[in-house]
1. From which structure (P, Q) was relative contact order in percent (Cα under 8 Å, 6 or more apart) calculated, if the value obtained is 26?
2. Volume of the Cα convex hull per residue in Å³ computed as 139: which structure among P, Q?
3. Work out which structure the value 2.8 belongs to, where distance in nm of label points 7 Å out along Cα→Cβ at positions 91 and 123 was derived from one of P, Q.
4. Which of P, Q yields -17000 for helix-only ellipticity at 222 nm (-39500 (n - 2.57) for each DSSP H run of 4 or more, over all residues; to 500), as computed?
5. Looking at mean count of other Cβ atoms within 10 Å over residues 35-42, point out which structure of P, Q has the largest value.
6. Of the structures labelled P, Q, one was used to calculate FRET efficiency 1/(1 + (r/R0)^6) of positions 19 and 187 (r between Cβ atoms, R0 = 25 Å, to 0.05), giving 0.65. Name it.
7. Where is distance in nm of label points 7 Å out along Cα→Cβ at positions 139 and 179 largest, in which of P, Q?
Structure P
Amino acid sequence: MNEATAVETVSEARPVPEERLLAISRDEAFQVRCWWQRLTLPAAELKHFSDAPPWPKGVRATLRRCDATEAAMLTEGFRLLWHRLPAPQGESDKQRNHRLQTWASIALVLAEVRAESPGATLGGELGKEKNKTGKPHMSELRFQRLLACRTPGELVTHLRRALALIDKRGVSTVYLADNIALWWAERWRESQGWAASRPSQRLAFQWANDYFGARLQYQHDND
């Protein structure tokens, strides 16, 4: 069976939380998590989730060395993700190019994640208290810069830095993929002159709601 189309057997012993998705489908969520597991997890840990073997370490290392979506698209790691995703019918060249860039960005960022916590959001983890200091892992100023990203390069750079602040672990790969896809979906809507989605379904709201919600937990405790 082809590596790109192999079907993983997911362990039923460790249920995965139901994650909110605003920009990717359930099928895409399943595929991207399976891809990340084979890209990142050691063989002994991967056995808890899949009968498939991990990919060589060089696959992930090559993706991590890329600093642009165009470079990521040329890697084996991206190919292994792209060919397992469902292709929409009747897709135009422009739409396909947009989808390529979306998933290349996802591959670049998820390759940085060392360990995940299904159900945990990036905003929530960045807003959590750091080592009982009374301060979040990411300062509010740096968080505002993350919210203000306007180019793909800025997005990838700021997300990689954000992950480094939480030791590149403890977030849901599915949520993170959905966040990145939502950022691209919002850029697409802007380019087409379409009306913006409801505020509660926009990425900035999702991140801010999780970030400040996490901060309230220990700010209240310290009052």
Structure Q
Amino acid sequence: MATKQTPLTIDGIDESIYAGFWTRLGSLLLDFVILLPYTFLILYLNGLSKNAYYFTFIPSLLFHFWFSIYLVKKYGGTPGKLIVGIKILKLDGTDVTWKEAILRQIVDFVLVIFGASMTLYALSLADSEYYESLTWMTKQQYLFALTPLLLQINTWINNIWVYSELIILLFNKRKRALHDFIANTVIVKTKYIDKIREVMNENNLQTDTTTE
């Protein structure tokens, strides 16, 4: 498609063709619910012993890659997005590729690795016998106490990223979050994809006719 950007509006459609804040939030909540069994499994395994974290670290990263990147490349969204009827497209209206799927998640992926690395470092400082005598909640408090500054920095960085995403999403017409700008993507309502591409093709034909 020669048209570089999806249209802001389409004649005959009164509502926005883009996924707004509440729809995107709903998709995130659905993903959260879908991931609960996996989350509880990892928490259970990590609670078995101090060394368990070292064995779940790589599988957790691979699962994050599969859920947040592979599914986006394959289907245009995570399960939560597909359930609520929204899909990720490139800004030119075509389906996302590996490039866009990875770029959308690159900051989150780095933050996940950074946070996990801080946890592993704190574990290396922990007394094994004392650590394993604690409950799950007090284990987290103990780890935080071992590296308070590093874990606080990780929390600050995550908060800055999340609020930056929200602010940018609320103040642009295509409802793009910061990671959408990084990856050159938009999130549209699935029911309007064919219409979006039809309008873009018509605009492309009109441009070609004008330039002849």
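1. That value comes from structure P.
2. It must be structure P, since only it matches.
3. P
4. Of the structures listed, the value fits P.
5. P
6. Answer for the origin of the read-out: P.
7. Answer by largest value of distance in nm of label points 7 Å out along Cα→Cβ at positions 139 and 179: Q.
Read the figures in this text as sums done on the coordinates, not as results from a lab. Since we're looking at a predicted model, the values are computed, not measured. Cβ atoms are built from the backbone, for glycine too; each structure is taken alone.
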